[in-house]
1. Given 23 as the derived value for relative contact order in percent (Cα under 8 Å, 6 or more apart), which of the supplied structures P, Q, R does it correspond to?
2. Given a value of 15.5 for Kirkwood radius over Cα pairs in Å, calculated from one of P, Q, R, which structure does it belong to?
3. If Kirkwood radius over Cα pairs in Å, for residues 34-105 alone is computed to be 13.7, which of P, Q, R is the source?
Structure P
Amino acid sequence: MERRNTRQRQLVLDAVRELDDHPTADEVYLRVREKDGHVSRGTVYRNLHILVESGDIISVKAFGGERFDRRSDCHAHLVCTECGSVTDVPAPDVSAGEHEVERTWGFTDVRASTIFYGICPSCQKKSQAAE
């Protein structure tokens, strides 16, 4: 089902694109409210998920909640297990695994997303300074 692009949806998309550091829904909501104080939190959340469904943005499940990524090209994410920051990294080639799943399970159009977890340099420094 194709949805029409509403002014509110465009505000949400613009906010995700402006906040290019994988913002949370609340961060997007606050940015949208700076431009239009009448947009509700529910409208922002609903439109974020519509934009994910349409492929305009992607959702990254990270520690502490869901983040949104303006990039919809093929790439992976590196999530800090301490602070929850999300970094874009090159995606490993998983096409052989996708094809194997299609053959074995009979699915079509199989896609994979990759999330790596670790401790970012900033959190490492904080940990070393606390020792």
Structure Q
Amino acid sequence: MTTDEEQIRALITRWAAAVHRGDLAGVLADHAADIVMFDVPPPYEGIRGIDAYREVWPPFFEWQARGAAFAIESLDVTAGADVAFAHALLRCGTPQDLAERPAQRLRLTFGLRRQDGRWVVAHEHHSFPEVTGAE
């Protein structure tokens, strides 16, 4: 039997692999119907609901298909009885982006809840640190 932390780590790892493959069904799996996501591109007030979440991925998949990376470098998980959070750093960008800013990482935060006996992502937040030129 796996611990909650291991289950959540596996869920996020599967999600990231699905993002990298451009697998929309895999990206949507394990997300709550009322997901809230704050992302790098607009809308800056975030998206709400699984239908809106579904709509943001195809343009990202098109960009990524041109050679962009999307790979987890670190992932930390904290789980309680019914809620959990996780944060990760990812290499995300085109080869040119990564060459120009080799230290830049995409920051991800996940809020999860236990729903019907399984973990689901209820909140996602994606961000890049502000680039100041002094990397």
Structure R
Amino acid sequence: MKRQRATVIVEIDRRILLVENRGGLVLLPGGGIDPQESRLQAAARELAEETGLVAESLLFLFDHESASHDHHVFLAAAPGTPVAADDAMLLHFHDHDDPSAGRRMSQATREIIGRFLALRADQGVGFNACWR
């Protein structure tokens, strides 16, 4: 059975927040789901632990299966300034200004971001306006 993971997408100034773990791998914020919590609770907890951001709202987007995990992907509205904490050593943003982070990004993170960007493009202005 694959590990269950709550994975969170947060956009700040139209850039997607990423965390770098101790091994240098760049991922979306998130982590394992504890037995006593829901996927939603895990998403909120992991976001706060890794970035210091408190989600005002979380929207379930989709499930994504990778080689090692079943990702339950949420979009978070979380105001404030993120700070790397817990097992996040550094923060990055998914954009063209940080090519080194892109090279160290996990395959699952690349795929999830691609799916999210396609979903956002398909949904149009109404979707985008809700999450600024």
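1. Values: P: 19; Q: 23; R: 30.
That value comes from structure Q.
2. On the way: P: 16.5; Q: 15.5; R: 14.7.
Clearly, the read-out refers to Q.
3. Details: P: 14.7; Q: 14.3; R: 13.7.
Of the options listed, only R reproduces it.
Read-outs: derived from the displayed coordinates by stated rules, not from any lab. Here the structure is a predicted model, which means the values were calculated and not measured.
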